[in-house]
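What follows is a set of structures to go through.
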Structure 1
Amino acid sequence: MAKKERLSEFNKSNILSAAKTLFREKGIMQTSVDDIAKEADYSKSTIYVYFKSKDDIFYHLLLEHMQLHKEVLVQALSESPGFPDGYFAICGAMAKLYETNPLCFDSILGEIALPQDDSDPILAQIYYAGEELNAVIEGYINKCAAEHTISLETTPLQTGFTLWASISGIITLANKKEAYIRKVMSISKEQFMQDGFVLLLKTIKGEYTYEK
């Protein structure tokens with residue numbers, strides 16, 4: 001990599017790091033490009049050399065998070081490929097991912113626009129990163145179905161997508177309602193998540209029965 005390219009990557013990394021800190025502390029709406037420039041110790045004009053807008057900065061952070069999400073799940077499944085070990089590995093990996101960037105974790109659950117053209121490459125990259133993430137989970141579901149450790153009522157993609165959404169929901173709820181869970185249920189958010197993961201697993205395996 002040439003010196004100019006290294007400098008460009010260094011500056012972009014610093015800007016993204018500053019934005020990530022501010023977005024987490026203040027939220028996206030309350031953070032301005034001026035704030036990011038000050039935090040990164042750059043001029044505002046320098047920010048615009050590398051990014052078109054505050055939204056563009058966030059999209060790059062989201063893409064990084066989605067790529068990391070995929071890498072973490074691939075690693076977790078390589079270490080625990082079976083069922084239910086792989087399932088719990090996915091749950092644990094996703095819980096740790098939430099801690100690294102709650103805002104991006106939540107945003108993955110939101111709408112991701114289908115790319116219509118090449119006018120905004122970062123949006124297309126985000127979409128295809130999401131498809132790669134889906135493929136990792138779908139592949140795991142296919143493997144488990146082939147080994148007869150789970151039975152499918154829908155397509156592997158729909159099953160995997162639903163599973164991922166359910167795990168994400170448990171993690172998000174545990175973190176956003178931590179005070180309530182601790183006060184009313186007298187358990188930690190970690191225990192709430194673990195209980196939720198087990199309950200979801202029993203539902204998947206058809207073992208859950210409600211007892212009054």
Structure 2
Amino acid sequence: MGNKERILETAKKLFGELGYAETTYKRIAQEAGIADGLIAHHYGSKENLFQLVEIGILGDLLRKIDESLYYSSNGLTSTLNFAKCILRESVNPSSDFLTLLRCSPFLANTINADNSEILNVCAQVVDKMLACLEQGINDGSIRSDLEPNLAASVIFSTVFGSTRARLLASENILGLRFSEDFYPEILSILTRYLEPSSKSQA
């Protein structure tokens with residue numbers, strides 16, 4: 001692995017462990033075993049490095065979401081597989097999902113850098129969810145009275161909120177314990193929210 005790749009991988013790890021503010025050039029250089037100046041040489045500012053890290057992670061997540069949707073039989077299955085993919089990545093030890101939780105991509109709105117590319121990738125994630133919901137409403141597998149944008153907001157809030165809660169619990173911040181049934185219960189709640197009432201009551 002060359003210096004440029006080592007810097008990117010080290011920054012990704014430290015942003016996930018320490019957050020944006022605490023991840024400094026000095027810390028990245030020490031961890032990567034390189035001179036500080038090489039970071040600026042390859043990536044310019046810390047802000048640019050952060051955006052490249054987040055864009056890469058979101059791009060990987062998008063590809064995994066696409067894979068999870070491939071065998072979906074209807075819109076409801078697609079929507080739930082989308083949610084399952086995010087929940088699965090949040091506990092995958094080889095995933096960089098922790099960096100997304102600690103350093104929200106929307107932090108890009110507060111740093112001094114062009115954030116158009118990262119916001120474009122975020123929009124692709126949202127558009128993919130909206131397409132799943134609209135498919136389900138059209139094929140009858142999702143309640144016809146749901147407004148897709150509102151439903152997407154509920155799903156993203158539930159899924160990302162649960163992953164953040166689990167992260168906080170793992171660090172003994174909330175004083176809660178999460179069993180293996182936690183994520184299946186989240187998916188069960190989403191299923192009841194999305195299914196037509198006749199199926200939910202069956």
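Assuming 22 is relative contact order in percent (Cα under 8 Å, 6 or more apart) as calculated from a single structure, say which of 1, 2 it is. The read-out comes from structure 2.
For which of the structures 1, 2 does the calculation of volume of the Cα convex hull per residue in Å³ return 158? Of the structures listed, the value fits 1.
Just so you know, all these numbers are worked out from the coordinates, no wet-lab data involved. All values reported here derive from a predicted model rather than from experimental measurement.
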